[in-house]
Structure formats: C-alpha cells, structure tokens
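Before anything else, here is the set of structures, which you'll find just below.
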Structure I
Amino acid sequence: MGLEAYKGVYVFAQQVDNVLSGIAFELLGKAKDLAKDLESDVTAVLIGSGVKDLAGDLAKYGADKVIVVDDPELKEYRTEPYTHALSSVINEYKPEIMLVGATAIGRDLGPRVSARVKTGLTADCTVLEIGDFPLNPIPGKEDEQKHKQLLMTRPAFGGNTIATIACPDNRPQMATVRPGVMQKIEPVEGATAEVIEFNPGFAPNNKYVEILNIIKSVKETEDIMEANILVSGGRGVGSEENFKMLQDLADVIGGTVSCSRAVVENGWKPVDLQVGQTGKTVRPNVYFAIGISGAIQHVAGMEEADIIVAINKDEDAPIFDVADYGIVGDLHKIVPALTEALKAELA
C-alpha cells in the first residue's frame, strides 16, 4: 500500500481518571494548522474506559472526528493494552500524521506504537510545520525533493543545537510534542464531531501488567506552566539563599518562582521549576527574568510570555533582545527595592 493511502492528522487525546489532559487540547490546536496546510481533517483518538462523553470537549477544541476505544482493560494506563489500542487504530484508519504528547504516558506509549506500526518517531518536538524535505534541495536532484512533509524540530545534544527531522518514506509521520509549546484554540461552543467507536479486542497475556494499587503523590512544588506570573532566577542570583529575594517579590505580586537550567545544575532549585528547552515551556502573562543571561535554550521556553521584564547587570545580555522592559543594574539592590515599591503600591 502506497503512502498516498494515509490521510488526516491524528492526535492521541490523553486522559487520566476520565479527565482530559491539557496537552490534548494543545495538540488539537497545532493539528488544525497542519490539517489546513494539507487540506485534511483532524481526528482525536480517545482511549480509556467510560470515556465516550469526553468526545464533546474534543470537538469544541478542533476535532472533526473522535475515534473512541473504550474497554475495561483501558481504565488505567498500562503500556501493552494502550499500545495495542493505538497501533490498531493506526493500522485500521491510516493517518498521515500521528501526534502524541511528550508526557510521562506519551513518552512511554509513542516509541512502542511507532515500532509496532513500523514507522519513525521524533521525540520531544518544539516546532511542527508542513514543508519540503530536504529543506534545501540537492543540486541536480531537485526533482527528488518531497513536498508537504511534516517537519519536526526538536532540541538535540542537551539543547545545544536544533534539529529538523522528517520521515519521508514511512507513514504515519509520528512526533511527541512537549507540553506547553503549542497553543490550544479558543473553544467553539456547540461544535460537534463524528464519533467512531472502535475496539480491536483485548486478550490479556503475560505482557499485561497487573496494577495492585495506585497511590497518588502530592507534589510540593507548584506547576509553573499554570502560573500567570513567573519570577525566574538564573546563575546571576548567586546562591540558593538569594532566591529568598525572588520569593519575596513573587509573594507580593501573586507569582511563582521558577529558574534557569544553571540554577538546577547548581542544586539551588528542583528541576520541576526549570524553564527552557530542557525544562518546561511557559506562557505567563508576566515573566521576570532576573540574573538570566538569555541563552537561546532558555529563551525558547519563555519567549511567548505576554510581558517580559529583564533585570541584569550586563547591558549586552541577550535577554534584553526579547524583553519588553529591561533594567540594567545590581539585582541584589533592584529586586528588594522593586518588592518594597510594589508592596506599597498594592497595599
């Protein structure tokens, strides 16, 4: 069967405890853009037990069709039954593109499904677009350039370079996408989608893990991806103790403290608070970049913030190139003064 038989942009709509994860809506937003370029449609694949009622929410966020695989074996995420479910959908409906969130579940599921359906997978993507591959045609071989390919961009070598990857000879073109990178569209109330029920059948075997107990952990750190205001510190803050200044500022303005990769590597803050290509991608209303030089790996994780305020003693720091407001000076003097001024203003 030729590649032309594969049509449509598919999204794995992750749900946990019958609640759709935010990444499902983000992927649908990007899928709408890709489908428009391909003159195709968007299909969400919803896998679980008793999850059919969630199809309406997927329709509001851009799904033209929803394929529901509903079975008691799928109540909790387990690698083998979910792999069987998603790979069976791909083999049956033959999507041109399959997108999966780079969550804990998606990072486990995506590679196994790609191996099962014999295609490639680009992991942890930050940019997806439709274009020509190779990007620059080889002289004398212009006719070999393939059009309307999924170009998948991701950080490589620890975030020190950027790679753009294509999968021109196999289908579907598969990618896992980092949460927070893509933007979900505004919901369309009253939107409907064609709902297709599909069940490939499940025969438990020695590959099926038996779940004896589930204990939900309570994380002490806040989710920086949900914060409206982030007060982020870098190596220039100087020490773990000096982050107390940033916390004081965050407390006054109702913000959350985050940090750069260098801070995590120094052991000053946990990795859950790291912003950047090797951390989390954030889109707050206001982002304070304090003592952060502005390396491309960090900027890629926060440049979509509505307002960026940079404080750095180096007037040539790259962070000022993306900042809306910049203050050049000693952060150890500026941050406490800013905190007191805001405290008085907001009192």
Structure II
Amino acid sequence: MKNVSIKDIAQQAGVSTTTVSFVLNGKAKEKRISEELRNKILKIAQKLNYKPNQLARGLRTGSTNTVALVVEDISNIFFASLAKIIEDELDKFGYRLMYCSTENNEKKAVGIMEMLMHRQIDGYIITPTLGIKNLLEQLATDNASLVLIDRYFPDLPISYVAVDNYSGSYEAIEYMLKKGYSNIGIVSMGYEQVQMEGRVKGYIDALNDHKIPLQQNLIKKIPFGIPESRAIEEISEFISSQPAMVAIFFTTNYLGTYGLESLKNLGKIIPDDIAVISFDDSDLFRLHTPSITVVRQPFEEIGQKAVRILLDQLVDKSREPRQITLKPSMIIRQSVMQTIES
C-alpha cells in the first residue's frame, strides 16, 4: 500500500503542501490559517491514515509524536480500558503512546515525571498523585501540552477530563435509601484526592438529605498500597464489627473486589444479608452471582475528549485550559434487593 504523503492531503484539501505542513506541524495559528481549514486538513489526514516520517519530523521540528500516559495502575481494568481508548485515538493521528504506572507512590511518581520531562515528549495525559503538583505547575508554566484525567487539582489552571464523582456516589446511596436500606457503610481509600473526596461527600450528603444520621463507625478507609491480603482482612474486620450494617458502598472497583472476597469469607449472602454497590465496573462484577450494581465511568468519552484536548494544544499552545466533568451512570444489577421493608 502506498504511503500517504502531505501532497495527497493537500490535493484533497485543495491547498498547498506548505499549508498542510504548517497545520500538521502545529503552526496553524502562527501562519494565520483559519480554524475551519485547520480542522478540514486534520480530518483528511485522519481519513487517509496519514503517518508522518517520525525521524525526519523529529529532526525538523523537535517533535517525536510521542505522548506519555501516566496512570495509577495500568493493570486496573478502568485504567487499562482508558489506556486502550487513548492509544487508539492517538494512533489515528500518528502518535505513539508511552505507558507509566505510579502505583500512587509519590516517590515513584516524581521519578517518572522527572524522567519524562527530560525526554522528548510531545504531550502528557496524567492521572496525578498529590506529590507531583509542583511538577505539573512547572509543565503548565513551560506551556507543555498537558491533560489530567480521573482527578485534578482545583486550583491549577490545567486542562482535565474527569467525572462527577459526587453525583455518582450520591445517586448510588440514594438508590439504596429508596430501597429501604438505612445503615449503609462505605469503604474508601485513606488518602485525600479530589475524586475520593467527592465520592465520600456524596455518601455523606445523600444520608443527610434523607435525614439519616451519619455514623462514623460505618466509614472505613483502607490505606493505599497495603497488601491485598491485609486489605481483605481489614474489610472483613469492618463488616464483622458492624452487625447492623445492611448495605455497603465501595468507592473503587478493586475495593469492591476485595469486599466480595471478604463477604464470601464471612459467609455473607448478597443481597440477602447485605446489599453491595461499587464505584467503577469490571467484568467480575458483571459475571458475579449475583451480579453487582455499579456506578460506571464513561471511560470511552474520557479517553476521546482527553486526546482531542491534547491534540488541540499541540496545534495551538496558546489555547485556554479546558476542564470537562462528565456524568457517570448507574448500572442496576442484582446486588441490591428490588424491594425490602423500610
């Protein structure tokens, strides 16, 4: 198959090869090329599956068409699914993806970021840890192409794509309350990040709005990074210590997975003994008997929008930050009784 060239794109767009080159090299605004024409050229390049000569382009422009994706844990189903969407979207425009996992370890996260910042990376898509905030500020000051996903820092003027964690959590708790459950526990992570704070606040506000007194003994926080066996043990101890707890909400899919094992070890039957909802979906929740009700994040839309924002930044670095919050959705399954006595 013949390689697509800039000349091919220029012929379809009805413009000169020089104009196409300016657009593909991120110089549209500098050369006063209209937004309409820029978008037309980019769409044609995508349609023709144009892939630039990376070596020649890198030598000429300093660009390598490489984007770094930094997430908490690439083995987690949410981040793995998100990474696949991002990789597929970037591939349409000839960009390669470099994966890194921080494991939410601040020292590791700083090391990864410092390594990337000393390499020729065109853009960054990052799930940030608290410890790299100053490095993100530095990237923003240096006008780097940068988009945060899943979580962000409210006081930093940096583009991000996230979900409304508060409303997703609120809806899950309200659903349980409307089914007649009142003693609802929550298992969350023991660190302060915006997405976890939103999920816990949604739990608290849903109880308050329905006139259910908040019970601190029904809130369990699991330290991030402890061994899986220890996390399961702590969740088991939490459930055993709260015999009046009739429902439980897990704020991440891996906590939900640990919770299912804990409930199994304790001989608890879902939903007869205890109802369960988890934030984030997984194949395990769909295939489990009974299947588990979840708050699903739209990872396809998160990935697609993050890539679009990044590509726009690569073309025009003077663009204002775009901050997008998407709505999660509940998937009703079998882990909450359809009707129970209040």
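No value in this document is a laboratory result; all are computed from the given coordinates. Everything quoted here is computed from the prediction, not taken from an experiment. Cβ atoms are built from the backbone, for glycine too; each structure is taken alone.
Details
- Looking at volume of the Cα convex hull per residue in Å³ over structures I, II, structure I comes out largest.
- Test item: helix-only ellipticity at 222 nm (-39500 (n - 2.57) for each DSSP H run of 4 or more, over all residues; to 500) calculated as -7500, pick one of I, II: I
- Highest-scoring label, criterion being mean count of other Cβ atoms within 10 Å over residues 24-31, among I, II: I
- Ranking I, II by mean count of other Cβ atoms within 10 Å over residues 136-143, the structure that comes out highest: II
- Highest-scoring label, criterion being relative contact order in percent (Cα under 8 Å, 6 or more apart), among I, II: II
- For 43 (percent of Cα pairs over 23 Å apart, for residues 16-207 alone, calculated) the corresponding structure among I, II: I
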